[in-house]
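Bear in mind these aren't lab numbers, they're just calculated from the coordinates by the rules spelled out. Small disclaimer: the values here were computed from a predicted structure and weren't measured. Cβ atoms are built from the backbone, for glycine too; each structure is taken alone.
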Structure I
Amino acid sequence: MRMKFDRGSYLTTQQQAVMGERVAADNASASAGRKLGAKGQRTRQQLIEATVALLETHGLRDVSVVDVARAANTSPATFYVYFKGVPEVVLAALEGATQTSPELEAIVAQDWLAPGAGANARAFVECYTDIWNRNRTIFVVRNLAAEEGDARFYEARMNLARPIMGSISEQVVRAQDAGRIPPDLSPRSCAGTMLMMLERLSAIGPMSRDDDGVGYAELKAAAAYSIAMMLGARG
């Protein structure tokens, strides 16, 4: 099928689709500053939930706008009222996610220099991996996109990491002041290294096997020991 456009020229079906997407994207930009009503908020949330569900079994590049619209029982035109594309849906989902909690912050805030404080590290690891895996699908997608060079996903990753990174950095400084760890180490780099380790553990650990002593429990124990040493805990 071809549509007559102007001065005798024609648009193919594919060209019509591209033009439709561009118009829809313009609509999304125009409506971005408008406050959504209750129905609009429900529709937007349905699109987010449908996208996350699809990403549990498909890669980001394998999920199309049509797939999301179909899963949310709506149309591509409606999708474009709220989002420019599937990546933008994931970014919206990340806005509602977290990598910390009051419980985790309380664990980090404990006195890591006190006798027996090393036990805090195991609680830290258990709490962090639990929080991370509650948002596992979008965190895995986010990290892959960030590692492929998408600056938006890198910034989203850093935004979620900053609160807990700041809390960990403070404890690193305390350990340095107490002479427990080298003073020339960057506190934020230490915190970032711990979080990178925990993110990888959270992502890969649940799929690990007990063969050769590299099961999830053993990996958590090793991570906890590393964290305890980095925070100056002894015993």
Structure II
Amino acid sequence: MARFGRSNLCRRKTEHMNRRRNRGIARIKTRKVAEAKLPTRLGRFRILGFESQGGVESAVALIIGQPQRARAPLVRIHSQCLTGDVLGSLRCDCGWQLQTALKQIAREKCGVLIYHLQEGRGIGLLNKLLAYELQDRGSDTVEANQQLGFAADARDYNICIDILKLLSIKQVRLLSNNPDKIAALERNTITVVERVPLVMKPSKMTRKYLAAKMKKMGHLLEGVA
């Protein structure tokens, strides 16, 4: 099965990231482009829009309270999942994680949720749907990405790190099961003082997906067999 061709934006982003890695010391220069009030059923957030240099990548941050004044605010880096976050898919735990993280941040009245626009662990929406086809034929979530020629996880967290730095946040309590996110922050001088688990009770539909993330990607999913 051929993977879906990358868009011009994806190509520009990949070329930009490769140049950055080759130089070794360059940083993505991210700027805030918008800020507005965002009242929700969970609480009154502010929503901030950010863009990296040259418009290669964008992301938003939902903020409640004054996290820059907290010693270590609650933070969630949530990667976009149209099927789970918006359409209510039961194939994954993404929608549940998004809502649970927002509830926990709202309950504390202080924290940040960065919505990271890297669908399908960085492969894009249409490639994710191709991966779903392969999963319907028996592959797990890791095997499907690899069969399409992608890494199991192709995400890059640089814009998220830049956002935290722009918000003057140096220490976090991270809502995550993913050790790669912790490592990415720690490598870039943001201290994770606590990992706050976000583990969904597995269902018949999610058990294989969660088990693959735990066994093949090292996700910290206590209680998932």
Structure III
Amino acid sequence: MGRRRWLALVLIGAALFLGCTRTLPDPCRGVVSPVATFRVSPEGGELPLLVTLDASDSFAGVGQIAEYNWEFGDGTTGSGRIVEHRFDRPAAGAEEQEFRVTLTVVQEFPTEEGLCRLAAQTVRVLRYGISRPLNVLQWELKHVYSGSLIEGVVRNESADRRVTHAEVYARFYREPGHVLVGQAQRELWDIRPGEERLFMIATYLWPWEFDWVELRTEAFTAQP
């Protein structure tokens, strides 16, 4: 009798053990993973720079993408399919900076075993701070009687091409929300390879009417 009782206890224990260690079904088994990719605009320019990051070309293997998560490479994060982010120049350091931007997309798909969540990730290294062929070496913002004035220096970074015509654009933003409150520009002509040129951009905006300024250059070149 004691032997039968002992055998019964062993069988019950084994059944409980097997029940506790049973592997739960994987709801993502056989499910195709999503693909993460994004576009950047602009891909180059001076710092600080407002950049649009667009993950619209990312797609789900099945189901739909439920999350778009960003790491901008400067210690900040964001979320959303399309985001705007301001990349800043550090107080000290090289003129050109690298930012390792990471996009993670999360796909959701219901299966018989439960909700499947799969993630995919992509990384791009963005380089900002030097505009080619026409680079802004330095600039400063001054208060004048009619508003504000930007004075700066540009240089033709090309070794063998002359800048026949160029424009330096200034865009003035208000925070929060990166609200564009004004813009102005200056045309420049005939800048030889390696040559530096002064420029001035005037605006009717007073310094307290905007929070930061973005400079961009556009240049057309030809052989010297």
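Each of I, II, III could give distance in nm of label points 7 Å out along Cα→Cβ at positions 66 and 154, but the derived value 3.4 comes from I. Each of I, II, III could give helix-only ellipticity at 222 nm (-39500 (n - 2.57) for each DSSP H run of 4 or more, over all residues; to 500), but the derived value -11000 comes from II. Which structure, out of I, II, III, was Rg and Dmax of the Cα atoms in Å derived from, given a value of 23.1, 84? Here the read-out was taken from I. Hey, mean count of other Cβ atoms within 10 Å over residues 74-81 derived from one of I, II, III reads 23.8; which structure? Only structure II yields this read-out.
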